[in-house]
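The data blocks that follow each hold one structure.
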Structure 1
Amino acid sequence: MRTVDFTPLYRSVVGFDRLATLLEAASKSEPPTGYPPYNIETTGEDSYRIELAVAGFKADELSVEAKENLLTIAGRKAPNPADAERRYLHRGLAERSFERRFQLADYVVVSDATLADGLLSISLKRELPESLKARTIPIATQAANAQVIEGKAA
């Protein structure tokens, strides 16, 4: 395994310490298991959707939590007592617990989550505060030496 030293990055940038910390954490993280498979798509200019294939999970066995720019999706499968008496020749359906984490950008919030046909869909939206949105500043003009002539037309 290769390690990357981010010390020069910390010395040369100011105000990007969160980005450097994310890069360092990503380089040290364990390799992903790939379970459950997921898609990330953009559905608009400031909206996104994450879809996870969670076949076999019920809504009460799944949890979606957003906290401090971290979206955590967990599935906890309780042991089924009926499975103890079953004898499988092949067991290919994954019914194991999982936890998947996504790092969210600033001002990205979860708008809703739905479970249908074995897919958990989580809708995200970037909501910038009014103070950060671009605004147009009107430019006022003054006539420097404007002379107003009052009188009657002859």
Structure 2
Amino acid sequence: MAVRVQREDFDIGAEIAAFRRADPGIGAIASFIGLVRDLNEGDAVAGMTLEHYPGMTEKALAGIVAEAKGRWDIIDALVIHRVGELKPLDQIVLVVVTGAHRGAAFAACEFIMDYLKTQAPFWKKEQTAQGARWVEARASDDQAAERWSGSQSK
């Protein structure tokens, strides 16, 4: 299980290839890649700055991954989240989960991303033509995370 918070971009193919070489018992790899959009709440977005609290952010992400491993029979997981200045089409986040079967890998990947959006301490500021603004939490993200409360799936 690995968690990385970094400014540098990541190579999706290299990250997934490393998982494939790691364990011949892997039968499924589920992944999610989040990108910077050029539009939010009807406004054009020229860029985004992602901030975090070093140490606390990594601990929160590791806790989310550990919870996923406790809920589903997965082999491994990786979360890479970028911080700093980003522009539209830049990669923000990568979640990769491996398992013997697709069901657990898909569910754990979705759970990790849903919890990351609501539980991980990141702050996003968008640059728009109207000026910079902090991105508020979305009710839809909270609703997505709530569906996992109380459910155990091993």
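Quick one: helix-only ellipticity at 222 nm (-39500 (n - 2.57) for each DSSP H run of 4 or more, over all residues; to 500) came out at -11000 when computed from one of 1, 2, so which one is it? Corresponding structure: 2. Name the one structure among 1, 2 that Cα extents along the principal axes in Å of 112, 46, 20 was derived from. Corresponding structure: 1. Looking at distance in nm of label points 7 Å out along Cα→Cβ at positions 92 and 116, point out which structure of 1, 2 has the largest value. Largest value of distance in nm of label points 7 Å out along Cα→Cβ at positions 92 and 116: 1. When distance in nm of label points 7 Å out along Cα→Cβ at positions 36 and 52 is calculated for each of structures 1, 2, structure 2 comes out greatest. Identify which of structures 1, 2 gives the largest calculated value of relative contact order in percent (Cα under 8 Å, 6 or more apart). Greatest value across 1, 2: structure 2. Largest in FRET efficiency 1/(1 + (r/R0)^6) of positions 76 and 108 (r between Cβ atoms, R0 = 30 Å, to 0.05) among the labelled structures 1, 2 is structure 2.
Every number in this text was worked out from the coordinates using simple rules, so none of it is lab data. Only a predicted model underlies this, so the values are computations on that prediction, with no experimental measurement involved. Cβ atoms are built from the backbone, for glycine too; each structure is taken alone.
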